[in-house]
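Heads up, there are several structures right after this.
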Structure I
Amino acid sequence: MKDYTDIIIAPVITEKSAQQAEQNVYTFKVAASANKIEIKKAIEEAFGVKVEKVNTLMTKSKKKRVGRYTGLTKTYKKAFVTLKDGEKIEL
């Protein structure tokens, strides 16, 4: 198995993710090659909590402009991790 530092890249901290955290759903940016089982094991190992389920999605890149220059944002994989009742992660 890969080390959990290879799988979990960073937590996603937005208003929406903060509201979801109140319902035991935490959002993480993860490696694109990671599957749900690897993500579950990595979260349990890194934070010492029990994971109920994992939902994943690949974000699409968007067109952005700065002056006359155009480009695309990066594509990344996002994981929504639901914890069992009574569990909590301090971010």
Structure II
Amino acid sequence: MFRIVKVKVLDAYRVELTYADGVHGVADLSHLVGKGVFSLWDDYDAFRKVRIGQGGELRWSDEVDLCPDALYMRITGKAPEEAFPRLRRTAVHA
């Protein structure tokens, strides 16, 4: 599991993230605005109130949180199998 250690709110519903392993990048979250629980972000001031939760996730009040692993893969462009090598299938020889 990847852990966010720093978050900075940028313009246009983007956040700059730094992870415990040193990975740093920007995630554009604008595609979520106004959808379901993300209607909270219709008020941009609410979006700006992001914080890092105990599990290293991004949180907005108790209503919205985003998985740090998913954001890590978005920033790095890695597939799940690359980010989590244990997910790779291994050949089984009978």
Structure III
Amino acid sequence: MVEIGITRMSSKGQIVIPLDMRRDILEGEKLLIIQGEGSLILKKATKMDEKFQEDLKFARRTEEAFQRHDRGEFIRMSGEEFLKEIKKW
């Protein structure tokens, strides 16, 4: 069942989850917030499995790499040079 509620953000950036929607959330429990195209998704972090957490870390690293690329911080090299560089790792 989908429930819908309305809340506001405080001047400190805090939001209150309506009482009837937080009955299964414990004080101090971590919550995951995913933002995308005008929406926010809130999910209990304790329900995530280890694989999903690894996927999130990979997504963050990928986004950071795209940002570095956009700032021109990457080095150009041929495929052969790249393979030689990887062997050093």
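Please treat every number below as a calculation from the coordinates, not as lab data. Predicted, not measured: the structure shown is a model, and the values here were computed from it. Cβ atoms are built from the backbone, for glycine too; each structure is taken alone.
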Ranked by mean count of other Cβ atoms within 10 Å over residues 21-28, which of I, II, III sits at the highest value?
-> I
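I, II, III: which one has mean count of other Cβ atoms within 10 Å over residues 5-12, as calculated, at 11.2?
Working: I: 15.8; II: 11.2; III: 7.8.
The structure behind it is II.
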Output -11500 (helix-only ellipticity at 222 nm (-39500 (n - 2.57) for each DSSP H run of 4 or more, over all residues; to 500), calculated) maps, among I, II, III, to structure III
Taking relative contact order in percent (Cα under 8 Å, 6 or more apart) as the quantity of interest, name the structure among I, II, III where it is greatest.
-> I
